[in-house]
Structure P
Amino acid sequence: MAIRKIARMGHPVLRGVAKPVPDPTAPEVQALVRDMIETMIDANGAGLAAPQIYEPWRIVVFQAPPERAPEEVDEEEAFDHTAPLTVLINPEIEFLTEETEKGWEGCLSVPGLRGSVPRVTALRYRGVTPKGERIERVARGFHARVVQHECDHLDGILYPQRMEDLTELIFESEARVWLAAHAPAKEQDNG
């Protein structure tokens, strides 16, 4: 196992469409998956896609542990904000609703920034495990957000490309100040 270097926004590997994995059980796929998990954990990420470590394959790993969930979640978001450590090879996503919700995202390939990104709130994902077993799950809330974010990497999409308002792209170091400055405006809109 090895901790790999993570590609950053601007590198061409992040703009390409990843290739399907012909044999999910191949030894080189097993080694890549181990490196991806170790790299994600070392970087304190919620997920990682193979292109982020310069490998153009349709593989994602992710986890949505409770401590990674947003600090303030509404009841719908809280419904399913966790996911076990998952390895998904050749993933497919089926949206179960047209409803979207904005939420703050960061990315190991876009370090130091956060953006408010609209995402579909419920989906079904399918794929194959490294053992060649089919996996299918329904995801909502933070879990669904993580799956969409990681699978976007497989199609050359970074979260800023999904943003509707680039004034909501901020440095992590300024998040508390930004949120405090925008809280009164949000309350006025609701009230």
Structure Q
Amino acid sequence: MESPAELLWPTSADRRLRADVHRVLHAVAELGGAIGYLAPPTRHETDAWLDEVLALVGTGDAALTLAVLDGRVAGTGMWRRGPKPIFAHYADLQKVTAHPAARGQGVGRLVTGALIDDARKAGIETLALGVRGNNHGAIELYERLGFREWGRLPNVIEVGDERFDDVRMCLDLGRQPNVLLRGSTAGGHGSSPRRS
């Protein structure tokens, strides 16, 4: 399904944009969305998050995209580069949301697909994410876009007295032909022999 939303890639935020981003994050968290808040965030919290993300955008260590429907922000998403220098080729996908009123309009797919393309252009080789184990719709979307599960921490996401799995997924975006993939083979930097 093609979304009627348009994408905005902000590098700064005025009062209206801040209010719109808050509106989306608050509404998603209020319905129990696993986006990093135990309770719906205050405007102060979402403004602080937005300032942090935009600072990272300015250094090339992140990208933020917002889906806009009918002139208002309807969804959010970002990738954030791993800590430098040894993880500079890796990024986490974070805060992929769709306002409850925009669900079913392809916002999540549009945002995620755009972030994948943007991360690839920025030289990211591996894009990873975490998703709550009961969020089957999001897991299916990520799988359709090529992500695969690489691990699962059982019952570590706390929501009151309930615990949920943290499903970790990744997507290989490709790398330069001169990159040597060593995986877990012996040898190379940091290698040590088995002790058995």
Structure R
Amino acid sequence: MQANDLFCAKFTALKSILTEQQVALSIKRLAHQVLENHLNLENTVLIGMQPRGIYVSDRIIEELKKLCDPKKIAYGKLDITFYRDDVRREIKLANRTEIPFSIENKNVVIIDDVLWTGRTIRAALDALVDFGRPAKVELCVLIDRRFSRELPIHADYVGRTIDTFPSQKVLVRWKEIHGVEEVVLV
């Protein structure tokens, strides 16, 4: 078997978790939940996690712009590459952090695509300290793999909670990259 055949065989056993319509509805619901808990987004900032979380956060921001004054939305993007505890084992390419505001005494909502072990969020919490001390930090994720946590971290806003084996992968596909919008289990 050639390498390409192995790749195709590996990714043919897909189980759909969210279809394109379900992804859109989940994102809309997440935006409404965030707004419900942070009326008018007063004293609240939203931070998308680089690289994959920004696809979720960009869509949540678009939904929020339909629901409230876009000028009230403070949105940034955070790269946690060099805060990760596994960065020493392999070479990582850094993404760009864009947080053009202080998070000092703000309510921060971190947005990511998949919550799995909690290590990425731990790294995000470490990175956030460089931008100030928030009053509160909440987590918003599209997918929560709830029984795989290695750290005591939970999401406050969840699109879908799923149970998986450690050997399985959750793939969140976006139109910009994959030409299709869906979440699948491999």
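Miscellaneous remarks
- Sorting P, Q, R by distance in nm of label points 7 Å out along Cα→Cβ at positions 47 and 143 from high to low puts Q first, with the largest value.
- Winner on distance in nm of label points 7 Å out along Cα→Cβ at positions 135 and 167 once structures P, Q, R are ranked, highest first: R
Computed from the coordinates by the stated procedures, all read-outs in this text should not be read as laboratory data. Note that the structure is predicted; figures quoted are calculated from it, not measured. Cβ atoms are built from the backbone, for glycine too; each structure is taken alone.
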